[in-house]
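Take a look at the structures listed below.
What follows is calculated from the coordinates using simple rules that are stated; it is not laboratory data. None of the values given here were measured: they were computed from a predicted structure. Cβ atoms are built from the backbone, for glycine too; each structure is taken alone.
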Structure 1
């Protein structure tokens, strides 16, 4: 039995990296419960925010963030184990650190629009209203949306399994669109993006370039 478990671990042990995600979610919701809209927080804001128009239709690239993070992880899990592990290491290191930053230095933004006062109704506003209700306006700097998008882009661009230039182009295009959507739906300040970009690049360098992976795994799908 012990030998069988060891064999399974030696073959599929890298699946354990997925546990990084539920641990992050537990930390995130804990901090969300501590740093709330009624907390005394640093207001993330730049004058440039006042010149960025509200546009509810950007909610669609905004919600693309979820599959944009998930689908590359699933693809790499089965085809490129080393990049998959580095991607999850990046998610863990960068997301955990954001959570601790927001806990130690509470921050939030006061840019959200009053949707009922807009005097219009459409599917984009309906989705955005639900997101406003489910997500607080706190714990915004640096933007996890941007941090996640940059990590996903870096993983897909650095994987030797992905050679299509067109695919890489659209990966970057969607990553940028997802990142800027945060300011058009007033979920983030420009400041959150400005802080998130260099922050993300630092963790990309650490995760994808500097960390040495000692144990080797074979991908389930060989190309």
Structure 2
């Protein structure tokens, strides 16, 4: 709350304007004390000692999840969330399906994933039939993720690129055989590649060290 003019004391009869300015996660709800109402400004005439309180309430947001062929659990699980709350989402596929990616107010392939509540959010978990995920991290010797590494999946498997944490994930068809090779200019990798045959389950922790 600010005062104009901003003085330690005021002459009798002076006019003072108070302005309530909420932080980003709060709404102004009204005045109490010498001020009343819900306008963000209040003007007082100083004819005695006066005290005014600006009241604020934290913003609350909804989180709507859509999931077909699987489920998504929220932690914490609530009907609404205060602004700034971090919510962890875990996608669990039905039998015969695999989690592929997020859509809406959350994107990417990381699972579990977290969102910070800054507005009403709508998120969809996409599950696909007959595919499996190859995922892992590319990190340097200091255990820092290396972003922008392209991992080429041979035998028409496509490619994936590491994010800012060094994480990558790629869906491949059931039974896919091929070799995954990481590449980024100026880096070498250990192992140089990984070879798969007849993939029949998700392959996690398929990590590489960059040097």
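The maximum of relative contact order in percent (Cα under 8 Å, 6 or more apart) over structures 1, 2, that is, the highest value, falls on 1. Each of the structures 1, 2 was assessed by FRET efficiency 1/(1 + (r/R0)^6) of positions 80 and 184 (r between Cβ atoms, R0 = 30 Å, to 0.05); the largest value belongs to 1. Using FRET efficiency 1/(1 + (r/R0)^6) of positions 16 and 160 (r between Cβ atoms, R0 = 41 Å, to 0.05) as the calculated read-out, with 0.10 as its value, let me know the right label among 1, 2. Among 1, 2, the structure yielding 0.10 for FRET efficiency 1/(1 + (r/R0)^6) of positions 16 and 160 (r between Cβ atoms, R0 = 41 Å, to 0.05) is 2. When Cα extents along the principal axes in Å, for residues 56-151 alone is calculated, the result is 51, 33, 17; to which of the structures 1, 2 does this value belong? It was calculated from structure 1.
Matching task: 0 is the computed value of helix-only ellipticity at 222 nm (-39500 (n - 2.57) for each DSSP H run of 4 or more, over all residues; to 500). Pick the structure from 1, 2. It was calculated from structure 2. Taking Rg and Dmax of the Cα atoms in Å from the coordinates of each of 1, 2, which one would give 27.2, 87? Of the options listed, only 2 reproduces it.
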